Structure P
């Protein structure tokens, strides 16, 4: 007989016993603690682990996921097995049910303390589209693009939880046709729909992490919106890359989906046109490309549906590149895929592509037209994938609303 959850509404919700993402919540005036989403409820894992005398209760007695993430894969498996048991075994219901809180009645917090943040550029479709916009007549991809995952270091301190208002950034920008820059609010505010990888187990300085060790270090994934001020970014990028056009805010979901929940989503990576160096070579026995379908809505209008399955570089390759020079990682590090885009306009993960760099107006369902984000606009990124029980699981959404600049 198939295993099911006794939690009302869990079955078919995308947050059933085959998902069980982790987050941090508070109820009423209570302190933040670790929870697990089950259907439209949050399980108070901190309290239930203590009541059940779990030997590892101390790693979930925290206001962030970092101690659990740092505990390593064997502990992750123990905790996941425990949570699965308490939400599927009716005999545990009397103890567990009073510790289930309706999602609508709790406050969700940023799920982990972000140690470092690195953003990559893994989509050949996105990189190619951007290259054709800004380097017409030449190869749209930099010569090294198919040989190594390109990335840049962002700011951990501006990674915020879903729902946090995004204040329009100010900075230098040089309008087309002008020779002198001006300073003020960005006029070309954009999104980037991405997948983030959350590090649990750190590594030792000067010791690279092999691509095959990915699952020994990465705790789980979450959706990411790496907000971008394209006018500020365009003026500053040469010669050292993104800076203030990116550093003002990056939004992440409240819920971290553990790697164990993604086993059915694993697929082989796309064909490669260049031979990879050994440290980046794919392990065909352990593929970690992921078949995750995203949806981007802008003020309730569905504007794009990219798939992570199209990404050229996989999570293990990003981790291998991040540490290839001996750089270490630690619990709470976040590295993101870069914009997830597909081969056509309806699968673009950025407004830069959707609007063709502001040359094409996007009509929303209310009849309004956009080329970039206006104050008051809300963007929601969602994701779904196959679950291990044959259904679909839903990644926690990432939502942001644009607030006026503070000038």
Structure Q
């Protein structure tokens, strides 16, 4: 038995107008200082004013938000008692909003206890809305939460179907101000979600179409969005791609590129999209040695190759590397700028953290410790995988 979970999604030009129709008294907007400085909070506040909803703001979210940040946001929620919690920003702000909301509803819960098995009993105090300002994480459409454990320097992948937002507002105008590098990093995040959602061992018929369409949109529109941020067609299609990929992977799962990327990001603070994307070609090549069929199918659908099996899968890996090169992103860990000695000192921890990541459960070819160690080394050097 499978579930397909989705928020109500309002998308396209002027989607932000949907806030005018919200019913409530108080909203806690969870965001970061950059969003405030860019004036995006003002746009949201104006619509909430029309709805007669008082606005309180928690703007302390950092990239890869930590548990302590969530605790501070929870303290504000307990003080203002909102009936809406609104995540405004990239995946970090939306994930922080989810965690704050869950703990507001369940104050005795530790964040690490958010998992698919427990019954949380949410929505007794408030509902959750998400307004993305980047086009990549898909967090506005998913029930996953990624937080950083500051003490152990690792990312925690948390999930529960109840954590999906009630409302996602996907307005391309909110992403129009992204600089090229952020556009590239977040767009590649959407691509990794799409490819892994389609090819992981838990793929489903209902999620496959979302994943394929997201990957198609990214290959077509991400170079345009990076080259010209004022290209609103590219902005809108990338915003939609992120949501499609979010719906796709959250109703299947991600895979080993995410496990490795989470480990790298936790140890070296590499932006999430850049971290997972750099590992994607290597994980495709590794898995395709034994289970190439899904990659070959996707390569054919995307027009990467008319071959079959591992040859087609490797063509897909090459297409990912070429896309990274076209938009100026690294294709190896070395190109990210991590020193070799510092990396070597962390490799065993990277392997352990990747094995402990939930995304590793859905890998179509499960690696041994030695194989995963080799993958981290191949990805550092930029060597195509031959084992």
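Please treat every number below as a calculation from the coordinates, not as lab data. Nothing here was measured: the structure is a model prediction, and the numbers come from that model. Cβ atoms are built from the backbone, for glycine too; each structure is taken alone.
Work out distance in nm of label points 7 Å out along Cα→Cβ at positions 168 and 184 for each of structures P, Q, then name the structure with the largest result. Kindly include the intermediate steps, with their values, before the conclusion.
Details: P: 1.0; Q: 2.6.
The maximum falls on structure Q.
Of the structures P, Q, report the one carrying the highest value of Cα Rg over 2.2 N^0.38 Å, for residues 120-343 alone. Walk me through the numbers before you get to the answer.
On the way: P: 1.03; Q: 0.98.
Comparing P, Q by Cα Rg over 2.2 N^0.38 Å, for residues 120-343 alone, the maximum is at P.
To which of P, Q does the computed value -4500 (helix-only ellipticity at 222 nm (-39500 (n - 2.57) for each DSSP H run of 4 or more, over all residues; to 500)) belong? Please report the intermediate quantities before stating the final value.
Values: P: -4500; Q: -16500.
That value comes from structure P.
Comparing relative contact order in percent (Cα under 8 Å, 6 or more apart) across P, Q, which is largest? Present the calculation step by step, with values, prior to reporting the outcome.
On the way: P: 21; Q: 15.
Between P, Q, the highest calculated value is found for P.
So if we calculate FRET efficiency 1/(1 + (r/R0)^6) of positions 152 and 312 (r between Cβ atoms, R0 = 41 Å, to 0.05) for every structure here (P, Q), which label has the highest result? Could the numbers behind the result be given before it?
Working: P: 1.00; Q: 0.55.
When FRET efficiency 1/(1 + (r/R0)^6) of positions 152 and 312 (r between Cβ atoms, R0 = 41 Å, to 0.05) is calculated for P, Q, structure P comes out on top.
A value of 0.60 was derived for FRET efficiency 1/(1 + (r/R0)^6) of positions 216 and 240 (r between Cβ atoms, R0 = 35 Å, to 0.05); which structure in P, Q was it taken from? Provide the component values of the computation, followed by the final result.
On the way: P: 0.60; Q: 1.00.
Computing FRET efficiency 1/(1 + (r/R0)^6) of positions 216 and 240 (r between Cβ atoms, R0 = 35 Å, to 0.05) on every structure in P, Q gives 0.60 only for P.
For which of the structures P, Q does the calculation of Kirkwood radius over Cα pairs in Å return 21.9?
Values: P: 21.9; Q: 20.7.
Structure of origin is P.
Match the computed value 14.5 of mean count of other Cβ atoms within 10 Å over residues 8-15 to one of the structures P, Q, and report its label.
Values: P: 17.2; Q: 14.5.
Clearly, the read-out refers to Q.
Among P, Q, considering only distance in nm of label points 7 Å out along Cα→Cβ at positions 144 and 256, which has the greatest calculated value?
Values: P: 3.0; Q: 1.7.
Largest one: structure P.
Which structure, out of P, Q, was distance in nm of label points 7 Å out along Cα→Cβ at positions 352 and 376 calculated from, if the result is 1.0? List each step's numbers first, then the result.
Numbers: P: 2.8; Q: 1.0.
Source structure for this number: Q.
Assign the value 3.0, calculated as distance in nm of label points 7 Å out along Cα→Cβ at positions 64 and 296, to the correct structure from P, Q. Mind dumping the intermediate values first?
Numbers: P: 3.0; Q: 3.8.
Of the options listed, only P reproduces it.
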